[in-house]
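Dropping the structures in below, format is structure tokens.
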Structure P
Amino acid sequence: MLIRHARAALPGLAIALVPLSASTAHEIVGNRFFPATLAVDDPGVNDELSLPTVDSFNTGDDPSVRQRDFSGEFSKRITEAFAISVGSTYSVLSPPGGPTGIGAHGFQNLETTFKYRVFKDPAHEFVMSVGLSIEWGGTGSDRVGADPFNTYTPTVFFGKGLGDLPDTVSWLRPVAVTGQVGYAVPGRHSTTIVGIDPDTGAPTADTEFHPTVLNWGGTIQYSMPYLKSAVVDLGLPDVVNHMIPLVEASLQTPVANTMTSGTITTGTINPGVIWVGNTYQLGVEALIPINRQSGTHVGVIAQLHLYLDDIDPNGIGRPIFGAAVQPASPFGRN
């Protein structure tokens with residue numbers, strides 16, 4: 001979900017990734033299970049916990065800074081189609097050439113996401129959700145670049161499996177794509193800092209403009225569980241049959257009020273793999289910056305993600321308003 005992402009910064013800013021059962025737990029659409037991805041939020045509305053998500057990378061600042069993030073996010077369904085999630089990230093910034101662990105550290109702003117599933121087509125393995133994420137300004141530390149103002153991001157999420165392809169290309173049926181498009185609007189147009197010039201004693205005023213940013217990205221994934229259960233059993237080792245290799249792209253493009261930051265798109269391309277278990281999944285990906293403004297070295301992100309609606313379907317894993325469901329089997333996640 002939201003906090004598992006390593007987010008590429010704007011220049012000069014710290015970077016605040018077997019048959020189905022009768023269960024409707026998680027985002028299962030027809031024969032398709034859409035896993036929680038690390039950099040792009042999946043289209044699902046679920047009860048889940050991502051803890052921890054850890055990443056390490058070099059920022060696009062000049063000079064570049066080594067950043068390590070430790071994140072967690074909890075998502076709770078209010079109804080079967082509506083969920084609220086809350087997440088937080090602790091960042092450690094190490095100066096260039098300095099020893100690891102030395103530098104600024106603190107929490108990023110708290111984030112809350114409201115997500116509603118608006119459409120689901122099991123026959124074509126298609127799902128769409130809409131959401132609103134709020135970054136609560138002033139809840140984090142300015143030492144790690146947390147803004148003192150709110151940021152509001154309405155977002156559209158979608159997922160599409162290719163299980164409806166004809167038999168002639170059945171080997172492509174395990175493929176799925178997901179994506180998101182969000183419009184991040186800062187709660188403050190600009191910030192002006194007033195000071196005194198130490199040489200002349202004259203008053204100074206520095207204004208930083210806060211751009212509106214298009215957050216966009218997607219994933220392409222190949223589900224080995226789907227291959228075994230819905231296409232062909234190749235007799236592969238069990239550990240392989242639980243894997244979903246994927247590539248994610250998480251990108252940001254300033255689109256308005258860009259006087260300070262410019263309009264360069266930043267982001268990362270993240271190849272990796274998710275291993276799907278009965279009540280949890282493990283994921284690891286590389287973070288490959290798309291340009292110098294996105295970072296200076298390849299980073300890494302890893303995550304443990306817990307399926308609360310499988311761990312405790314009659315308790316914390318059930319919607320507040322709605323009936324409990326039975327947990328899915330590991331290969332119910334195709």
Structure Q
Amino acid sequence: MDKEKSAEEFYENLMTKGSKEIIVDTELNYPTWYDEALYKKGQKLGFKYAGVFYGLFMYGLQVILSIDTISKIFQCTKQSSTPKMAYKRYLTNGVHQSTWISGELKPGSEAWKSFEIVQNYHRRANRTCARFNAGFINQKDLALTQFALIGMFCTDGFIRKVDDQEFLDSTMHIWRVFGHFLGIKDEFNICAGTWEDCEPRFRLVMDRIIKPQLDNAHNNEYAVLVRPMIDGLRPMNLFWTYDSCLFINKWLAGCDNCQFFESDYKKGVQVKEKFSEYNKLGWYDKLYVTQMIWSIYLTRFTFFRIIINILFIIPNIMFMIFPAMAIWKYGYKWAYVGMKKPSVK
């Protein structure tokens with residue numbers, strides 16, 4: 001009960017005070033609660049589920065775009081309004097996150113440099129949005145972004161099928177550190193504490209913000225921003241579609257009628273038609289959804305986890321070395337993405 005009450009207080013503070021506090025550049029430093037051993041453990045265990053995590057990373061980015069205040073900033077900055085621009089923006093995000101997870105966190109390291117660059121992105125975005133009265137990146141939005149990138153992975157689709165406590169606890173610490181280096185104050189950091197501490201907060205954010213936004217995806221700006229992402233990143237993933245991605249995100253969030261397994265149904269809840277949202281998908285979308293969700297489910301077994309890691313990670317590494325499809329579609333210079341901010345005209 002105390003944890004539930006604490007989660008409620010956190011949520012109310014995030015939605016009220018957090019929505020008014022603009023993020024500011026801060027000098028990068030280790031927080032007082034930083035635990036290097038736990039951080040490195042989180043990195044090590046992160047590789048254990050790397051295939052599924054990297055496979056779901058872009059789904060987390062899509063969820064971010066369902067949040068109204070964040071979508072306004074994305075539209076205002078106009079860095080992802082076309083498939084070509086979306087390719088550069090979101091793949092760059094992936095490069096940064098990969099650097100955080102795999103790199104050493106110390107002054108002068110690639111990860112340290114990455115956080116400095118991302119803070120610079122945020123500062124520029126705030127200046128641009130201020131000129132057009134489009135809001136600003138605040139503590140709430142940054143915390144919700146943090147949640148979408150890791151919470152969508154942990155909360156429902158993963159935790160119900162895998163539930164690795166050691167992994168979850170160390171993952172909360174490593175993402176708490178990421179949040180700190182991105183400028184999230186401790187009082188708004190949704191990953192503060194163990195998984196037992198964080199889960200009630202995650203549930204509140206999922207139930208009160210993410211689920212309603214995804215359920216109304218056709219009535220907000222979600223599709224306007226997500227479709228260019230899917231089209232833009234087609235050289236990396238030839239197979240995904242808008243409808244299949246939306247279903248997977250709704251399944252990860254536990255939205256009503258977006259069940260895939262019989263066990264996804266809550267006990268005692270009666271439904272008129274089972275698997276109604278899944279049955280609306282075309283055969284191709286069903287095929288894609290099936291292989292993605294089964295990849296998550298089979299991650300609990302060591303043999304399949306190794307296979308899934310290979311199938312997801314090796315193609316991504318090869319793509320970053322030689323993005324042949326992107327070169328063909330966007331040209332040689334645009335296809336290669338690094339941490340340096342691209343010049344977009």
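Derivation of every value follows stated rules applied to the coordinates shown; laboratory data play no part. Being a predicted model, the structure only gives us computed values, none of them experimental. Cβ atoms are built from the backbone, for glycine too; each structure is taken alone.
Structures P, Q were shown, and helix-only ellipticity at 222 nm (-39500 (n - 2.57) for each DSSP H run of 4 or more, over all residues; to 500) at -19500 was computed from Q.
If you work out FRET efficiency 1/(1 + (r/R0)^6) of positions 38 and 150 (r between Cβ atoms, R0 = 25 Å, to 0.05) for P, Q, which one comes out largest?
On the way: P: 0.50; Q: 0.95.
Biggest value here belongs to Q.
Taking mean count of other Cβ atoms within 10 Å over residues 174-181 as the criterion, the top-ranked structure out of P, Q is Q, with the highest value.
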